[in-house]
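In what follows, structures are represented as structure tokens.
FYI, it's all coordinate maths here, none of it is from the lab. This one's a predicted model, so the numbers in the text were calculated from it and none came from an experiment. Cβ atoms are built from the backbone, for glycine too; each structure is taken alone.
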Structure 1
Amino acid sequence: MHRFKYKHNALFCEDVSVAEIAEHVGTPLYIYSKNTLIDHYRKIENALREIAPLICFSVKSNSNLSVLRALVAAGAGLDIVSGGELYRAKCAKASPRKIVYAGVGKKKDEILEAIRYGILFFNIESQEELELINRCAGTLRKKVNVAVRINPDVGASTHSYITTGKSHTKFGVDFDTAKKIFRLSWKYRNTRMNGVHVHVGSQILNSRPFEKAVRKVLVFLKENEIFIEYLNIGGGLGIVYSFEKPQTAASFAMRVLPLIKKTGLKLIVEPGRFISGNSGIMVTKVLYRKKTAGKNFAIVDSGMNDLIRPSLYEAHHTIVPVRKSKKSAKIKYDIVGPICETGDFLAKGRSLPSLRQGELLAIMGAGAYGYTMSSNYNSRCRAAEVMVDGAKFFVVKMRETYKNLVRGETGRN
């Protein structure tokens, strides 16, 4: 599942001691296992090999350039949602013909730049967006591929904030609107409407939502005699954070491939968390311990600005000591940060060996939506990022300094 293992009671990332990295780089700190990233990419590639899909890693899950370059070198494309992510894709030397661009609020300058770069697809999310893309393509005298993102009104049995396929969300268009767009495709002379995109959510633990969404889309295409080349079924495969039992890439493929094979459509998938989630951890240090009526707090040097998922989604991340002790007695701790918010916590009521000041803790499964969602709230410098490859480690993002915090501010009054 991942390459973070104990050796002689010390946590290692691949062949490097996590404590050694923390000693050199400081905390808080994100650590990524390069070989776990590639392992998880290969799992999807092998599971779907029969139809040779385009696998576009979801940049929003982890946008570090070293992560992107490692996956691009392994053959991955990229799923982007902003002009900034397009810039990162270019820096990572991703092939433009392996880039798909989603997102409900693409701006004109972002669209123009993506057309200039020659990306494979825009996933369009509204008719007005399609009209703007058509005008931009005309200005540049280009003809661009577009895929209509259909909202299939399918639930994903996940947190409401990461459910994207229900009718009440902002994503995609309903079937009636999609039908209208395809019927009027002749109007958009600078576009080639040859794909459908569907994405129902994130951290999905079984294949039923995917199957239901794909079936609904295929029925829609058949009933309306719509002929396309590509079907993009998005991402969203869940991972193990604690006690979840998510589908494997192989079991996902077993349920979805038969539906797609008979259509002859080219498949695009957009995994993010599945590849990067368990490929990374966050390391934090215990600053203080505090006991109140009925509570034991471990106050650490990372907070919701570093990893917001527990505060935002009440997400559960397994937390383990970087060095195992022989202590048998466990104490229930709330692991909290230094941010001036009651909602600033990494975990509540966790049973851990009695903690000491200065002790290092590893927050597991932090490789997706960790650093990418971090902020400078409370004027805190964002963490460093490190990549481990076998017995070597590299700082792939320097820790921010106080000068970084005020960069761009004029101080005028």
Structure 2
Amino acid sequence: MLGRIINNIKGDKYVWYIVAALSAISLLLVYSSTRSLAYKNEHGNTEYYLVRHGFMLGFGLFITYIVHQIDHRYFSRIAQMMLILSVPLLLYTKFFGVRINDASRWVRIPVIGLTFQSSDFAKLALIMYTSRMLSKKQGVIKDIKEVTLHIMLPILMICGLIMFDNFSSAGILFATCIVVLFIGRVSTKFILAIVGSGLVMVTLIVAFSWFVIKDHGRADIWIQRIENWRHPDFNSDEFYQQKQAYIAIAKGGLFRIAPGKSTQCNFLPDAFSDFIYSTLIEEYGLCGGAFVLFLYLFFMYRLIILVKNSPRAFGALMAVGLGVSMVLQAVIHMGVNVHLLPNTGITLPFISWGGTSIWFNAFAIGIILSVSRHVDERSAQKVKPRAAALEEVEA
């Protein structure tokens, strides 16, 4: 059975290696950063969070395997339905979702009790839909009416709805869509118009939240994070989290092999999620941190090769959009941990502790591998006739 599954694994083998490496690193880091928490909350069972996270990762890999067997062109058909469903889902999350840390980002699934971020679903839907529209509208890509109605408005609407309670995710999704538009040969002036419209949208949403909804909390949090980044005060409570991250990075030094030896995770809030990269550096040094950065950049390199070899615009655009979104999120997470960027509260894909977010990322990887599998099969079909022709000539 296992051998049959392995034989059916298709697509870019390097992407599979990268996902496997990130998953292995994730298990090590989540275990070391949650042992004390598990001992305290789960009556001494230090492996509780490790087992739970291992199940999430294992099921995520299963999702990747199943999705990569599906023809990626099928996702073009469901992209519109997913986008339409995203709008009421995001509105429901805003007003009735699970509220954690002054942000309503999660929806609880009845019966099983799991929560998921509706922005993760909307991200998949928007990238798939944008890729579909760009591939279908290549003949009228210079028409401002077509671009505005079928591409620009959905991007602004979905990103605007996400931004209410998840500014960082909305920014990453918006930047990803801009990259997809650029690769999809949309005119530079249209892209600049979309960027300008996005800035206007941000201003209007902030004003609406401030004066109409009277929700000053989120705006105050954004301002406070930017101020802590621009003017760090090591003695203030607001800078406590970043201060502990600094100490963790300093303990790691340049090179260290100390799996499970993190002590700063006992003081660093969210050491297993928002600041897991600091835990990584504490245990494996800057070289370990650089290795993980290399894995994400190598993943981006494999995406570039995939785009160059893909014969269809939809598959290429969808793969690069989903991949850029994950890589951009990873780079921002690392930048926050080393204080190059303000705190955003985003996790490190495939490494941070997470529930359904891992499954959404696994689904995205499955789509990318499905596109890669299609490219490989198409290349093999071209090689066979050539080989047969050479045999006839030799005969």
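Results, tabulated for the structure shown:
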{"quantity": "Top of 1, 2 by mean count of other Cβ atoms within 10 Å over residues 40-47, largest first", "calculated": "1"}
{"quantity": "Structure (1, 2) behind the derived value 69, 58, 43 of Cα extents along the principal axes in Å", "calculated": "1"}
{"quantity": "Ranking 1, 2 by FRET efficiency 1/(1 + (r/R0)^6) of positions 184 and 256 (r between Cβ atoms, R0 = 41 Å, to 0.05), the structure that comes out highest", "calculated": "1"}
{"quantity": "Which of 1, 2 leads on relative contact order in percent (Cα under 8 Å, 6 or more apart), largest value", "calculated": "2"}
{"quantity": "For -8000 (helix-only ellipticity at 222 nm (-39500 (n - 2.57) for each DSSP H run of 4 or more, over all residues; to 500), calculated) the corresponding structure among 1, 2", "calculated": "1"}
